[in-house]
Structure 1
Amino acid sequence: MQRALIIDKHPLVRLALYDLLTNEDFTEISEANCNEDVLKHAHQLRPELIIMGINQYAELILLQKLTFLPITSKILVYTAVSKAHFYEHNLVASVAAIICKTEQLSAMRDAIRGAALDGRRIH
């Protein structure tokens, strides 16, 4: 059984990612809005994979807090924010993939497969 946590403030985005994860054989998929409750949710669920949308500075800070939790989840980020912001906050090494929102859906699918199945890093 593979567990995943989707973190995004947009229900439609969460639904699309839920469908994508279901097609990739994830059996326990949780969803959360981008707020501090995510930390407790991630700690309790201990998913193999976390997918998080980053649009604002506050979400970068939330991502930084997620990386300090005592969990082994692989984190995939999709964003319109420049990758330079991730370097500035020393977060590049903490995530399995950073996917630009302008990329095709296949980029997210490939990142899910890579992070969840064999653990390779895709930046």
Structure 2
Amino acid sequence: MIGNISKELMEGMLDAMQVGVTVLDENDLIIGWNKHQLEIFARPKNLLGTDIRDCHSEKSMNMLERMLARFKKGGGRRVRTWTQKEFEPGAGVEQVLVDYIPLYDDDGGYMGCFEACIRVSMLTPS
């Protein structure tokens, strides 16, 4: 990043974007998330420090393993998926866009990745 952005300003930017973000380290451990992520996928605080595989279904495990392996090899910029979720009982399901984005240092070393989630309704005018 060019410039000097304070932690408070960075947190303000993440909050303003209304995107749920979960961050993984290079060992696939969950190291943090923002408040918008909790609005999309509830997460107990005891998930901090656990392996990302512990909060994904068997159905998604194959995709998750391939994606993480590719990120660690330095291949790929992003993986985009979609899921559906009912946010309010009886309101029907809503589409959720989920992007997994790898993070690399200046030398191309893998530092981890983050999951960015947004409700499709947040992308359309109300």
Structure 3
Amino acid sequence: MNLLLSWLILAVSVWATAALLPGVKLKSFGSAFWVAAVFGLLNLLLGWLFFTVFTIATLGIALLLAFITRWIIDAILLYITASVTDALEIEGFKWALIASLVMSVLGTLGQWLLVR
């Protein structure tokens, strides 16, 4: 149940982010679930690898600045998600960074409101 709730929160975050930001376009509300699933899967499969590479490449500074590192990795994964699905369109990496931040804030609020 917790996985389904997290997926729902992520899907709503994706939809709300696309509604708020002009550089992020989503095909439909239903496609937010597909985008959330692909983004979650990429995050599961590649997120830890990117974090490890960033930490090694920056000689450990990425580990000290974990929030910023995670934010950049999420933006990269969101940009990859947009390129592998036709349901999401992001107009440049700047919008991916902003969208990643908005999705993180909305997802954290959603988790806090529903899981507490």
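A value of -24500 was derived for helix-only ellipticity at 222 nm (-39500 (n - 2.57) for each DSSP H run of 4 or more, over all residues; to 500); which structure in 1, 2, 3 was it taken from? Source structure: 3. If Rg/Rh (Cα atoms, Kirkwood Rh), for residues 56-103 alone computes to 1.06, which of 1, 2, 3 did it come from? Derived from 3, not from the others.
Quick note: the coordinates plus some simple rules give every number you see, no bench work behind them. Small disclaimer: the values here were computed from a predicted structure and weren't measured.
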